[in-house]
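Visitor: Next up, some structures in structure tokens.
Every read-out reported here was derived from the displayed coordinates using simple, explicitly stated rules and does not represent laboratory data. Only a predicted model underlies this, so the values are computations on that prediction, with no experimental measurement involved. Cβ atoms are built from the backbone, for glycine too; each structure is taken alone.
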Structure I
Amino acid sequence: MKIVSKIENYKEDKACHLTIGTFDGVHIGHQKIIQNLVKKAKSKGDLAVVLTFFPHPRMVLQKDSGIKLIDSLEDKQKILASLGVDVLVVHPFSKEFSRLTATEFTRDILVNTFNISKVIIGYDHRFGRNRDASIVDLHEFGRLYGFEVEEIPAQEIASVNVSSTKIRKALEAGDIQKVNRYLSRPYLLSGTVESGAGIGRTIEFPTANIKIKEDYKLCPPNGVYRIQSEIKGSTVLGMMNIGVRPTVGGNIKKIEVHFFSYDEDLYNENITIQILDKIRDEIKFDSLENLQNQLKKDKINCIRLFDSERQHTNHKTISL
């Protein structure tokens, strides 16, 4: 997948099928749209193009919104690439851009820049200055400029029954299973491994301390989570604590990952954590010994869940 940083840098000669949106999380509803886009574009020999915006429009137009996003931009790019998108255009959203009229946006961007043959969009999509134009206007522009408009009907969107807002609320509540079901993949945290205090190693639970650079990234609530990660081509299993570490008198939120069968130096490495379940809330223990005993129980619980998943997968494989 080719990534283009601004609309004006898009220089493709072929016509395209295009969809537009912020696609935060690229959840199962988004995936239906994008899979449809890719299929239709390939059938016509066109490019499958996604136009998205960063920062999120609400960050620009509603300064006090404080919105946190499900995916970092980098993770979103990886997910869209996996769905078969040919070109992803990430345009910097600004107040100036938001003031484009519907006619200017359609004529100058959709037609003259992207050379669209079809735009695939939700029934409730609004665009142009003050979001004045609707899908009805887009159909009119299509007739005027010679492109097709494919409208995703309300019942098709409703049948998926998911939204980025629902996912954010489920994540803030620590309902990781619901989040992952809506995303059809594990929730991701990506960051750089930095040095820590080394307390985990003294109780036989060494941790990789993860620093997330994106301050807009939505982080799950404090607690212990079952996780896995791809490190140097191998899947590594483990558990993760998000919290302030009250047992050792901590007061700064940290993300610490303990891998079960991996003890190589990961300092300064960029890794992605896949969050599978929440195991328990963060607890303050009376001693490091009590913390260690609980971590042993947590590890046993995680391994039991991994084993159960493995057996279920093997059973499904045999039954096929």
Structure II
Amino acid sequence: MPSSPTSLVRPSRRQVLSAAVGSVASLAAPAWAQNAGGWPNKPIRLIVPYTPGGFTDQMARLIQNGLQTRLGQTVLIDNKPGAGSVIGVEAVAKSAPDGSTFGVVIAAYAANNTLYPKLPYDARKDLTGVALMGVSPLVAAVPLDAPFKTAQELIRYAKANPGKVSYGSSGNGSAVHLTTELFKMQTGAYMVHIPYRGAAPALTDLIGGQIQLFFDAATGLINMGKQGKVRLIGVASDRRLPVLPDVPTFVEQGFKNFTGSTWAGMIAPAGTPRDIVRRMSEEVTRIVRSEEMRPRLEAMGTFPGGGTPEEFDAFIAAETSKWGKVIREAKVTPD
């Protein structure tokens, strides 16, 4: 028999108050999530140590709006180019560790630890990793009329004609330069390095046949390949790029240990409160792994990153070791 209203236990005043507080707390949860611990309570600056328009800048701007929405604060991009990213990274290292300044860096950040004998900062002591944002494997391109059409044919030609194959890079110590040096080391082929001031002039000379090989991020080569201006012969990764499904990886072509990429990641000044670093890491991970972001990253030839600060620190350490070995063995200098 159903209980009558008079037989129900009447809630106490304390229970009523507890329920009310719980309801208010649940409604306030999203706002608290946006300003956990009072952070952020002022605009956030993302220092990009390169000029606007490049891969690093593009990655920073891809997450800018998402961070503004999720954190409830303005996020400003501050481009500070120069000295192979050293100027911008130094600015991050010397910023107040209060959660208002972060930096976006690429593979050069890891290479610079070996490339430059003296840096105005100590990457291990003055900076900390926040999150890996994305990895963009480099793609190899050759002129359309080159006497080789595959990576294996390129190596055979280079070995049979020492010094006749020259390769371009976007500068000494760049990811492009170091990746090609690694390719030389693993294949035993001799190729002449021609450094340029950026990727654009190198690509122009590749199209004109002045150089015979050029590695670059997919963003710089996708359209050139589709327009038939250059031939794309391989992706320096262990998996193909969705945006270039017909271009095989070097691993597929028999170069089992050959990979090379540029990547973007977020760093912060050492001493930034750990809860802020973790919160920012979580937000970056949510953004780059979102369904909205996936097609935008794929169009750039970039795999989404994400993960914990500790995982990004380990990634940086592995990259520093990998490229440090190439720099030492190939005797690469910044000039």
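Visitor: From which structure (I, II) was FRET efficiency 1/(1 + (r/R0)^6) of positions 173 and 197 (r between Cβ atoms, R0 = 35 Å, to 0.05) calculated, if the value obtained is 0.70?
Guide: I
Visitor: Same structure again: Quick one: Cα Rg over 2.2 N^0.38 Å came out at 1.15 when computed from one of I, II, so which one is it?
Guide: Among I, II, the structure yielding 1.15 for Cα Rg over 2.2 N^0.38 Å is I.
Visitor: Which of the displayed structures (I, II) returns the greatest value of relative contact order in percent (Cα under 8 Å, 6 or more apart) on calculation?
Guide: Across I, II, relative contact order in percent (Cα under 8 Å, 6 or more apart) peaks for II.
Visitor: For the read-out Cα Rg over 2.2 N^0.38 Å, for residues 205-292 alone, a value of 1.09 was computed from one structure; give its label from I, II.
Guide: That value comes from structure I.
Visitor: Can you say which of I, II returns 16.2 when mean count of other Cβ atoms within 10 Å over residues 69-76 is computed?
Guide: II
Visitor: Given that helix-only ellipticity at 222 nm (-39500 (n - 2.57) for each DSSP H run of 4 or more, over all residues; to 500), derived from a single structure, equals -10000, which label among I, II identifies that structure?
Guide: Attributed to the structure labelled I.
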